[in-house]
Structure P
Amino acid sequence: MKYRWVLRQQADDDIIDHLQQSLNNLPEALARVLAIRGVTSVEKARLFFRPEISHVHDPFLMKDRDRAVERLLRAIDTSERVLVYGDYDVDGTTSTALMVSFLRDMGLDPIYFIPHRVKHGYGLLPVGIDFAADQGATLIIALDCGITAHAEAEYVTEKGLDLVICDHHTADETVPKAVAVLNPKRRDCSYPFDGLSGCGVGFKLVQACLAQRGLPAENALKYTDLLALSIACDVVPMIDENRVLMRTGLEQIRNSPRLGLQKLAEATGQDLTTCDAGRIAFSIGPRINAAGRLADASLAVNLLLTDNEEQGRSLAEELEEINKNRRELDTGILEQAEVQAKTYGGANTLVLHAHDWHLGVVGIVASRIVDRYYRPVVMLTTVDGVAKGSARSIKGFNIYDALNACSGLLTRFGGHEYAAGLTLPVDRIDEFRSKLNAYAEPLLTDDLLSPDLQIDAHLQLGGITPRFWSVLSQIAPFGPNNKRPIFVSRDLEVTGTPTTVGKRHLKFKVRQRDSPSATSFDVIGFGMHEHLSMVRTHRQQNRPLQIVFSIDQNTWNGRTSIQLQLKDVRSQDETGITE
């Protein structure tokens, strides 16, 4: 894929100078990284580098929080039967486990329900409401779903139950009729941060209940490991209180992980003591997600709740096996989807459909098609005669708004800017494809369809010192809106023998040109084998390169070293950066 190299909007030079001087001669590149992230003073730097749980927002600032707290505490005081209603992805299963854990700690014996992805579908559904009524529940707490469930909320009332909704998805003009609807994206909610995960909204309810009871705020820390899983896996912005909660949760995972996570780590060869947001998103999260994709999400919830060694081991091994099956399905469906994508390659959006694709993995494959074709993608399969699937989008194109514009053709849809789920009649897929493309045509400009690499700063490789790495690593945890800083270096000499390793990963060494004594750095380009010939030619002809990269540590055979993660590579004489 051809990228545009774009230098991110730079901060005022006076601010950068101030940060350098005030923070013990901080390297200019890092001062720019901080300024771009809104860290423009010593006080802001102190809060950024040392976030504490006390820095999060007052949970009672959220609309309906007092009503939700009153109803939940009343249920606790009178030992009511409470049903926790979740979703089948990581955010939904962690939300469920968090609320069940809290209610157990408060003396209740709650039950929970998560719809089956294929049998039931997404969201607050009558089947789950009926289950709650049959089990004698008087209160349903819906987590990571429910914000558009108007009819279902009325059905809860008809069944004689109360409903509290804790959601973070895009809200309609009006919200369902319930005892309380907690969602920072409500039009009438003035909560200071609307980027919480679904689990995050549930966590704020827990915080509020503890505060109302006069219990120590520290009591909520035991649930932050679950919260960290949701933040890392649900692609929510890693800023504001999410960043605080993520750091707090990572400490919990590293130092005192719950039994289920320990067993999952053992089954997959993970070291939780060095766990970070990336490890969660790409190693732990997919295994938790696999339960809801191919089997029953309750497996994941049971793992996160268990305090039994043998049960934990058995569930972890089962999830690992399910995830292996999921990867095999991914590969087969991706190959078929790419054939269709080439057929519709000239379209602004890609709407792909096959009757036998597994509903549990079409979302994953949609994301991979987006990566390869850089177009909004809708992947659909057929379930009980109806087309169901997932949509994924690119920067600058709101897929939820796009589906809303096509809502007359859809039976059901929901989601947010970059990801959504939808259902429609099979015989209307072609009409939907045409309408989605028509909606997208004026919005998907050439600039939007040309992916860019947002570069934080220029950097000479000699500037990568132990202190530089120490400061850079403290900018973590990384995620949306606080991505791992990206640098560009020019006039580089290729050393050693460029090669490919693993699954078509490019590997070579570089050092600053005309500095024979300069340190050579390992470069790894994941999946970037197509650049091998060019890099080898530059090595043979002693021609300089320019690269865009992030910086990380790599541990191999007990040795840890700095490694440059390649994002793109060009000849020195190619067009450079847009500023």
Structure Q
Amino acid sequence: MTGSPSRREALDALERDDFDVLVVGGGINGAVSAAALAAHGVRVALVERGDFAGFTSSHSSNLAWGGIKYMETYEFGLVRKLCRSRNELLRAYPSAVREIRFFTAITQGSRFGRVMLFLGALLYWAIGSFFTRRPTLLSNADIAREEPGIDTAHTAGGIEYSDAHFVDGDAHFVFRFVRDAVDDGAVVANYVESLGCRREGEAWVTRVTDRETGRAIRVRSRVVVNACGPYVEQHNALGGIVTRHRHLFSKGVHLVVERVPHAPRVLTFFASDGRLFFVLPLGSRSSIGTTDTRVDQLPAVVTADDRAFILSNINQRLGNAPPLTEADVIAERCGVRPLVVEGGGGRRESDDWTQLSRKHVLEIDAERRHLCIFGGKLTDCINVGEEVVEAVESLGVEVSTPERRWYGEAGPDERERFVQRAAGLGRGLGRGLAEVAPGEPEALAERLWRRHGPRAHAMLDAIEAEPGLGEIFVAGTGVTRAEVVYAAEHEMVVHLPDFLRRRTLVEQVVPAKALRDGPELSELCSLLFGERGEAELRAYLGEEGA
């Protein structure tokens, strides 16, 4: 197992080395680009001005889905492509990406009848090569029996179909690609901001600054990949780069609450605005949403209207339970969907943003060796990585064929060896790894493998030497002390939210007051940051003098 280089080493390499490709942006597009390029033998660097997956890529619905809603606009080609991408993620990441059933209740008077939706679900299943379980048609009696929490007084039956979800959340899935890129030799640094790039002869020189120390660095590369997500245009402006494509933004908000009583499936409704509305599992909690609001300013924020919309819609449909209020909200998720349109001008009121899909577009400037990634979504990430490799090769960078597939989990034999070792270690200790983690329906060993793969052997080594590291660090999260120690050394955690919000789901599933008042934060900061732990804790709590 290869550990990540220290932050100073990464910064030194950025300043010292010449690269084939510099990727700017550490969301899903940037992370998957760096991983794919590094695996194909390209000398690649990646910089991200915040933390990895710190913006759009940590605020999604956590779904890998084939875009069933795009069938309404007859984008069957896109649906086919997304279904194939979803299927590939299910094959390649059987632990981390899992099939999940969507249980859809149809309100009386809906513009879509039950039979029509069922036929659409069957077509969706067929377009997806029958890869998932078959859709089923539901009566009101079926809904009342299987999901008694749903108010069926105003429903006209429903359907059930399958898609997939990221078990540990979107940000953690993005970080998989960051780790893979580092293991294959990429130089990666978060909290390093690009101030723009310009051509010097046959190379790009990109001025970056380390936001932690103020250190200024000039990074030389043959190619620049702009993977800044919603900020693609902003970064292009810094280098005077003009493109044919641009973004419109749709805000999506989710509210995280105590687990809504239902089977381990996604509850699906049609919200008052006509779009799909979900109750999704998020660790030991439920995530409810989403909104679809046009915004022009970044970053997007959660408003009182957003909360009212979500709470009103869910309370109308879960009539047998006490109504949810803002006091029940544990956490909020707010991101923007970058939607691609052609035309480099400003905002056009005629843009029908509600009909835009989450496709991605790679715009290549062959003469200047510059590449922009517009749009995109988690489901289609493998295609993005492969298209970037192909594009970079077309720009004159030598690309090799990797000896192994550049993405995916280790094979079932390796997984079984790990699980057997963990089970034996658990029996030897009489606790910990052989037990079930609170709030999760699986052994902790399975969870460690799902989140870390073969890297989790290092955690077993640590637990074997110090059994107390096998204990759950924060109740209800499944996070062990061994993972905290490992994160401090290998997961590029610079500030506390990096760990609490993106390497794990702690901040999303533990109420803020309980987390801040509990004893774990102080110890967590000590383990993660050593002597600067107190300063990080004060900064997180918003105390003066941090």
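Derivation of every value follows stated rules applied to the coordinates shown; laboratory data play no part. Keep in mind it's a predicted model, so treat the numbers as computed, not measured. Cβ atoms are built from the backbone, for glycine too; each structure is taken alone.
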Taking 25.4 as the value of mean count of other Cβ atoms within 10 Å over residues 193-200 derived from one of the structures shown (P, Q), identify that structure. P
Out of P, Q, which one gives 3.8 for distance in nm of label points 7 Å out along Cα→Cβ at positions 337 and 497 as computed from the coordinates? P
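For the read-out helix-only ellipticity at 222 nm (-39500 (n - 2.57) for each DSSP H run of 4 or more, over all residues; to 500), a value of -10000 was computed from one structure; give its label from P, Q.
Details: P: -12000; Q: -10000.
Working through the options, I get structure Q.
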Computing distance in nm of label points 7 Å out along Cα→Cβ at positions 177 and 529 gives 2.9 for which of P, Q? Q
Of the structures labelled P, Q, which one yields 4.6 when distance in nm of label points 7 Å out along Cα→Cβ at positions 129 and 481 is computed from its coordinates? Q
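For relative contact order in percent (Cα under 8 Å, 6 or more apart), which of P, Q scores largest? Let's see the in-between values first.
On the way: P: 13; Q: 18.
Structure Q gives the largest value of relative contact order in percent (Cα under 8 Å, 6 or more apart) among P, Q.
A value of 4.3 was computed for distance in nm of label points 7 Å out along Cα→Cβ at positions 241 and 257; which of P, Q is the source structure? Please report the intermediate quantities before stating the final value.
Working: P: 2.7; Q: 4.3.
Source structure: Q.
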